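Participant: These notes open a run of structures that come right after.
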Structure I
Amino acid sequence: MKRENNKKFKLEKSKAVSHLLSTYLREQESSRRNKFLASTLQGFRSGSEKVWIKRGEDTTLELFRAMAAHVPAYKDFLKKNKINPKKIVTPGDLTKLPVTNKENYLQSYPLEALCWGGKFKDGSWMISSTSGSTGQPFYFPRSHLKDKEFQMTAELAFREYYQIHKKSTLFLDCFALGVWIGGMFMYQTVRNLMNTGDYALSIITPGADRSETLKAIRRLAPQFDQVILGGYGPLVKDLIDDGIHEGIDWNQYNMKYFFAAEGFTEGFRDYLHNYGGAKNVFTGTLNHYGTADLGTMAHETPLSILIRSLVVQNKKMFTSVFSQAHRLPTLAQFIPELFFFEQHEGRLLCSGLGGLPLMHYDLKDRGEVVTFEEMITRCKEGGIDILREARKEKLDTTIWKLPFVYLYERDDFTVSIYSVNIYPESIRRALEVSRLEKSLTGKFTMSTEFNDQQNQVLQIVTELKTGVKENATLMNHTLQSVIATLNQENSEWRDFYADPNIRHKVIPQIIFKAHHDEDYFKPGRKQKWIKKVKPNLV
C-alpha cells in the first residue's frame with residue numbers, strides 16, 4: 001500500500017465536505033443551529049437556483065480531487081480508464097469522467113480500497129446491506145458524517161413540512177429493522193434530532209411488526225399533536241387496512257407519512273387522505289429517494305407532489321413534464337451541494353460523500369434531471385401555471401427553488417409479454433380504483449409464466465383483504481380494470497389487444513390469494529412486485 005494511504009485522511013477538514021454540512025456540524029449550540037436552519041430554508045425559498053447548482057458543481061469537483069488522491073480504488077480506476085486527475089480542472093471537466101457502477105467499481109476492488117485512505121478495519125462504521133433484489137447483496141459502511149448529513153436534511157424537511165418545532169410529535173419507525181439501511185438510518189436520525197433538545201419529539205420502533213404498530217397507535221397517538229409514520233408504501237397500506245378492520249379511525253389522529261424504497265400512485269396518496277388520516281397530502285405524505293449506496297439523496301416536496309397530482313389529470317401537461325407519457329415517475333427535489341445528479345443515456349448518475357464516496361455513480365434508475373426554472377416552463381407548456389396553482393393550495397411559502405430529479409422504476413422491474421413491457425405502476429393504478437379498494441389490498445406479484453406449450457401468460461397474483469372471499473364478480477371487475485388501464489396507458493399492449501387473433505394471448509390471468517399469504521404476501525418484508533420466470537426447456 002502506498003505511503004499516502006497510511007495517513008489518516010481528515011475528511012472533516014476537506015473541501016469535499018459541503019459548506020452546508022460543515023456549517024451544520026459547527027453550529028451545535030441550539031440558538032445558532034436554529035438560526036442556520038431558518039437561514040438555509042429561506043435560501044431554498046428565495047435564493048438563486050444557479051447559486052445552489054454552482055455550489056454543487058464546486059463541491060463535486062473537490063470530492064473528485066479528494067477521491068483521486070485518497071481513495072485507492074478510485075485512483076486505480078482512473079488510471080485504468082486513462083484519466084489524468086490533474087487535467088480535471090473545472091466542473092465542466094467532470095463530464096469526461098468514466099461512469100462507475102456496482103460491477104466495474106464496487107465489486108472490482110476490496111472493500112478497504114474503496115474507503116477513504118484505504119482503511120476499513122480501523123474505522124467506526126454503521127454497516128448496511130443492499131436487498132440483493134438484482135443480484136448479490138453489497139455491504140456499505142457508513143460514517144458519522146453520513147448520519148449527520150441525513151440528520152440535517154431530515155431536520156430541514158421536518159421543520160418545513162411537519163412543523164416539528166411547533167408540535168409534539170411521535171415518530172413511528174415502521175421501516176424494516178436489521179441490516180437494511182431504512183429502519184436504522186431513520187432511527188438514528190430521529191434520535192439525533194431528539195438529542196438536540198429543541199423538539200418535543202419521541203420515537204417508537206415497531207419495525208414491520210403490524211401488531212405492535214397498531215398497539216402504539218391506540219395507546220400513544222392520542223397523546224401527541226401529530227404522528228409521523230415512516231415505512232414502505234405497501235406495508236403502510238396494510239397497516240391502514242388492518243387498523244380499519246380492527247376498528248381504528250385513522251382520521252381522528254393528525255397523521256403524517258414518510259415513505260421510502262419505491263414509488264406509488266396518486267391514487268394511493270388519495271387513499272391516505274380519505275382513510276389514513278392525512279389531513280394535507282402536500283405536506284404530510286412525502287416519499288424520499290434513497291439507496292444503501294448513498295443514503296437519502298432527494299425527497300418529494302409539496303411542489304413536486306402538486307405537479308405530480310396535476311399531471312395525472314392533464315395529459316398535455318403529463319407529456320410536457322415527463323419523457324414517458326404512459327409512466328408516472330417519482331418526482332423529487334435535491335440539494336446539489338450534497339448530492340449531484342446527472343443523466344447519462346437515460347440513466348441517473350449521482351456523486352456524493354460517504355463511507356464509500358462515489359463519483360459519477362450509475363444508480364441503475366432511469367429518469368431525468370430538470371432545473372427548477374425548466375420545470376416551471378414545462379408546466380406552462382402543458383397549460384398550467386404551477387406557481388399560481390401552488391398559491392391556490394397555500395403552498396407558496398414551502399416552494400424550494402432547487403432542481404428536480406425524477407425516476408422510473410428500473411427496467412429490470414418489469415415483465416414482458418410478447419415483447420411488450422408491463423410496468424408495475426399500471427397494475428397498481430388498476431387495483432386502486434374505488435370499486436376494488438374494499439376487497440383488494442393493492443399488493444400483487446406479476447410474472448410472465450409459461451404454459452405446457454411454452455406460450456407466455458401474463459399472471460397477476462393479487463392479495464385479498466382480510467375476510468374477503470374470491471367470487472366471479474370480483475374477478476370480472478379486477479380483470480376489466482386491469483385491461484382498461486393497460487389499454488389507456490400502454491399503446492403496445494393496446495395494439496395486441498385490438499387484434500382479435502392475438503387478444504387471448506395477452507389478457508392477464510388474475511389469481512387471488514388470501515390476506516398475508518405465506519408465499520406471496522408474508523407480512524414484515526418488502527413486497528415483490530415482479531417475479532422473473534424462465535421457460536421450462538425440458
Structure II
Amino acid sequence: MIEELRIRGLGVIDDAVLELAPGLTVVTGETGAGKTMVVTGLGLLLGGRGDSGAVRAGAPKALVEGRILLPAGTPALADAERAGAELDDGVLLLARAVSAEGRSRAWLGGQAVPVGTLSSLAESLVAVHGQSDQQRLLQPAWQRAALDRYAGEPVTSPLAEYRTAYARLRAVEAEHTELTTRARERAQEADLLRHGVGAVEAARPQPGEDHALDAESARLSHADALRLAAATAQAALTGDDAGDSPDALGLVAVARRTLDQVRALDPTLGGPADQLAEVAALVADAASQLAAYAESVDADPTRLAAVEERRAVLKGLIRTYAGGPGGTVDDVVAWAAKAADRLHALDGADDRIADLTAERAALVADLTLRASAVSAARREAAERFGAAATAELVELAMPHAVVSVRVTDTGELGPHGTDEVELQLVPHPGAPARSLARGASGGELSRVMLAVEVVFAGADPVPTFVFDEVDAGVGGRAAVEVGRRLARLARSAQVLVVTHLPQVAAFADRHLVVHKASDGSITRSGVTALDDAGRVGELTRMLAGLEGSESGRAHAEELLAAAAATKTAG
C-alpha cells in the first residue's frame with residue numbers, strides 16, 4: 001500500500017504531498033490544476049520514462065518520493081528484498097529524479113539503483129489503468145496478455161512450458177537453416193581442409209623435426225671447417241705429431257710434477273697440485289672427445305641434399321598452415337589436428353541435418369499438443385471473462401450489451417501459442433459482434449473499457465490500483481455505478497482514482513483536491529485532504545461550478561449520503 005507520495009518540480013506542481021490510505025482515494029480539482037501530474041509522478045516513481053519536458057519551468061529537476069508499506073509475505077516484499085532494498089518496519093522508500101537536462105536517477109530503500117529496477121518492482125506493486133491503457137487494450141497482443149493474466153494458472157503454467165519448447169524449436173530451426181543454406185560454403189571449406197590434412201599426413205612431420213634438421217644441415221654444410229677446428233683444438237691440448245709445439249696437457253703435467261716435489265715442505269701447495277690433477281683429467285677427456293668428433297665428421301653431399309629437400313617440404317607446410325615464417329612444425333601438427341576435427345564436423349553435417357529435421361518434427365508435434373491445451377484454457381477463461389464484463393455493463397447502464405472474447409486457433413505456432421485473441425462487443429440485440437474499437441461509440445467505449453478494466457483488475461495480484469480518468473464520457477446513473485464498482489474493488493485493495501465526476505468522488509474513503517494559485521507567471525499546485533465539510537464544498541463545485549450554490553450543495557450532500565448507504569449495504 002502506498003502511504004505517501006511527494007512530488008516536487010513536476011509540471012505545474014511546485015511541491016505537493018499526497019497522504020494516501022487504504023480503501024478508495026479520489027483526486028479531484030479544476031482543469032489544469034495538475035491532477036494528471038499525480039499519475040505522471042507515480043509513473044516516474046515506478047520506473048516510467050523520464051521526460052525533461054515535464055520538469056517545472058525554472059526548476060533544476062523533478063523529484064518524486066514515495067513511502068510504500070509492504071506486509072510480510074507479499075510478493076512485492078520478496079521482490080524488494082531480492083533487489084537489495086532495506087526496509088524500515090516494512091516500509092519501503094522509493095525516489096526518482098529527472099533533471100532539466102534529461103538525466104534520470106532512482107533510489108530504492110536508500111540505495112541508488114538502475115531505473116529498470118523500479119520498473120521490475122512496480123509489476124508487483126501497482127497496476128495503472130488510464131486512457132493510454134485503454135488504447136493498449138484495443139491491441140490484440142495486449143488483449144491476449146490480459147486474458148492470460150485473467151485466466152491465471154490454467155493458462156500461465158502450460159504456456160510457460162510451451163514457451164520453453166518453442167524456444168528450442170526456434171534454435172533447431174535456426175541451426176537447420178544455417179546448415180542447409182551454407183551447404184556450398186561447407187563443401188568448399190571441407191575441400192580445402194581435406195587437401196591440407198592430406199598434405200600434412202603425406203609429409204608426416206614430427207614434433208621438433210624442423211629444429212633437428214636445421215642443426216644437421218648446418219653440420220653437413222660446414223663439415224670441413226668443423227673437422228679442422230676439432231683437430232686443431234685437439235692438437236693444442238695434446239700436441240701435434242711432430243711434437244714441436246708445447247701442448248696444454250704437457251704443460252699441466254710439468255706444473256703438477258713441480259708442485260708434487262715440494263708439497264711435503266708446505267701442505268698449502270697440496271690443494272693446487274690436486275686441482276692440476278683434475279685439470280689434466282679434464283683436458284685429456286676433452287681431447288679424446290675432440291678426436292672422436294673430428295673422426296665422425298664427414299662431408300656427405302647425398303645426406304645434405306636429402307636434409308635440404310626435407311627442410312623445403314617442412315617450410316612449405318609451415319608457410320601454408322602455421323601462419324608464415326614465424327611458425328614451426330609443431331604449429332603445423334596442431335593445425336592438422338584441429339582441421340581433422342573440423343573436417344569431421346563438416347562431413348557429419350548431413351547427419352546433423354537429418355537429426356535436426358527429426359527433432360523439429362517431434363517438437364512441432366509436442367508444441368501442437370501444448371498449444372491445444374493453452375487454447376482450451378483460454379477459451380474457458382474467455383467465457384468467464386465475457387460473462388463478468390457483461391454483468392458489469394448491466395450496472396453501467398448498458399443492460400443489453402454483451403462483451404465476448406473471441407479466441408481463434410490459427411494453427412500457426414508462435415511464441416504465445418496458436419491463438420489470436422480479440423475482445424468483441426454486441427452493443428444491442430440484433431447487432432453483430434465487432435471488435436471493441438469498432439463496436440462502441442465514444443461514450444459506450446468508456447463504459448465498456450471501465451467494465452473490462454474492473455474485471456481485469458480483479459485478476460491483478462497487486463495491492464494498489466490507479467485509475468486515471470477512465471470514467472471520461474460517463475455520466476448520470478452510469479457514473480454512480482462507476483463509483484460503486486471502484487468502491488467494491490477498494491474493499492480488497494488500495495484504489496487511487498483521478499476523476500472529474502462527483503458521482504465517483506462521492507464514494508471515496510479519502511478525498512484529495514489539487515488546487516492552484518497564480519501569482520504572475522508562477523503557478524503552484526498543492527494537494528489538500530478534505531474533511532466532510534470540504535467534500536461537500538468540492539462536490540458542489542464539481543456539480544454546479546459554484547461552491548456557494550445551494551442546490552448544488554443539497555445535491556452534493558445527497559450524493560454523499562447515497563454513496564455511504566451503498567457502501568454500508570455492501
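Participant: Of structures I, II, which gives 13 when relative contact order in percent (Cα under 8 Å, 6 or more apart) is computed from the coordinates?
Facilitator: Details: I: 13; II: 21.
Comparing all candidates, it corresponds to I.
Participant: Tell me which structure, out of I, II, gives -11000 once helix-only ellipticity at 222 nm (-39500 (n - 2.57) for each DSSP H run of 4 or more, over all residues; to 500) is calculated.
Facilitator: Computing helix-only ellipticity at 222 nm (-39500 (n - 2.57) for each DSSP H run of 4 or more, over all residues; to 500) on every structure in I, II gives -11000 only for I.
Participant: Once mean count of other Cβ atoms within 10 Å over residues 80-87 is calculated for all of I, II, which comes out largest? All intermediate terms of the calculation are to be shown ahead of the outcome.
Facilitator: Working: I: 11.0; II: 15.5.
Comparing I, II, the top value of mean count of other Cβ atoms within 10 Å over residues 80-87 belongs to II.
Participant: I have 1.5 for distance in nm of label points 7 Å out along Cα→Cβ at positions 224 and 272, calculated from one of the structures I, II. Which structure is it? All intermediate terms of the calculation are to be shown ahead of the outcome.
Facilitator: On the way: I: 1.5; II: 4.5.
Derived from I, not from the others.
Participant: Which structure, out of I, II, was Cα extents along the principal axes in Å, for residues 160-263 alone calculated from, if the result is 38, 33, 23?
Facilitator: I
Participant: Please state which of the structures I, II yields 4.3 when distance in nm of label points 7 Å out along Cα→Cβ at positions 24 and 448 is computed from it.
Facilitator: Considering all the candidates, the number was obtained from I.
Participant: If you rank structures I, II by Rg/Rh (Cα atoms, Kirkwood Rh), for residues 152-327 alone, which sits at the top with the largest value?
Facilitator: The maximum falls on structure II.
Participant: Okay, moving on. Could you tell me which structure in I, II was used to calculate log10 I(q)/I(0) by the Debye sum over Cα atoms at q = 0.08, 0.12 Å⁻¹ as -0.75, -1.20?
Facilitator: On the way: I: -0.54, -1.24; II: -0.75, -1.20.
Of the structures listed, the value fits II.
Read-outs throughout are calculated quantities, based only on the coordinates presented, and are distinct from any laboratory measurement. These figures come from a predicted structure and were not determined experimentally. Cβ atoms are built from the backbone, for glycine too; each structure is taken alone.
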